[in-house]
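Just so it is clear, none of the values below were taken in a lab; they were calculated from the coordinates. Note that the structure is a prediction, hence the values are computed from the model and not measured.
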Structure I
Amino acid sequence: MPSTARLDETLAALADPHRRQVVELLRKRPHRAGELAQAAGLTAPAMSRHLRTLRRCGLVEETSPEFDARVRVYQLRPEPVVHLLRWLEETERMWSEQLTAFKAHLEGRG
């Protein structure tokens, strides 16, 4: 998937406050889907939809412990966040250059 589409999916997934809450919870440690639903105050089907969106964009991955394949444990994946950080750094650099040029222009050096 091209990086622009990947970034769009990540930003769209993070636009929802429940999904951001899931990311915050998973920053601390992996959780089972039921734990996430309870912590977010959501029903299991609603949490399932949010987790599907987060999996689709690659922000989270699911695993099953060897002792019980029915249990799903979710954890964060760093790659989408790395792409987001790179985009933010590039955007900040562009704005810094623009503001420096504007300042020079106002001061009569441009």
Structure II
Amino acid sequence: MLALRWLLSLLLVLVGAYTAVVIGRHGVDLLPVFFGDMARMGWAGQFNLDFMGMLLLSALWVAWRHPFGAAGLALALLAFFGGTPFLCVYLLIESARADGDVRALLLGPRRLDD
């Protein structure tokens, strides 16, 4: 679990720093660029579509982990729009709550007895 926490922390710092540089150079005008690349049907658009699929799967897992309740749906929205920074923070918090139990981390506390 320690290696996972180190990886999550590293990813959080790297993506955060990279994002800060990109915002400094290009502003926060992400959506037109993101969907524009997809509309051009090139490799950048293929990557964006693939990434959006991973964001959707991440959001669905977070919602499922919180039995699709109000909190789970709110967290799912954050997962979809927050990407790696959200998921890193979420997994760091939940890994601490799971106290090293990977099953608890993946399933959530409510599904452990199923």
Structure III
Amino acid sequence: MDEKVITKTISELMLDKKALDIQIIDVKGLTSITDYFINCSSQSDPQTKAIKNHIQDSLFEKYKMKPLHIEGYENLKWILMDYVSIVVNIFSETEREYYNIERLWSDAKITKVKK
């Protein structure tokens, strides 16, 4: 499966649920952890759940993809969905500001997704 198609699909799924500040970080060649991080912010716990569920359900339905691992669903402040070559981060606005993941990967190619 083409990673660029998947990253575009994930960003569109985030937009479907009104996620904010969506960014795709291309870390290929910079780390062995993953090839892409896709980050977004959420304004509420119900919205965070909706974004996570929409991504998980749609990727399975469309591509038969399941996340290897999901973290943070219990507290909904930062949900990490590990699809191996693509890691999805859904942050509350305060957690996003605090962890500032984009700063950590400032040497990577970062694409801001527009509506």
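The value -28000 for helix-only ellipticity at 222 nm (-39500 (n - 2.57) for each DSSP H run of 4 or more, over all residues; to 500) was derived from one model only; which of I, II, III is it? It traces back to II.
Which structure, out of I, II, III, was Cα extents along the principal axes in Å derived from, given a value of 48, 27, 23? Among I, II, III, the structure yielding 48, 27, 23 for Cα extents along the principal axes in Å is II.
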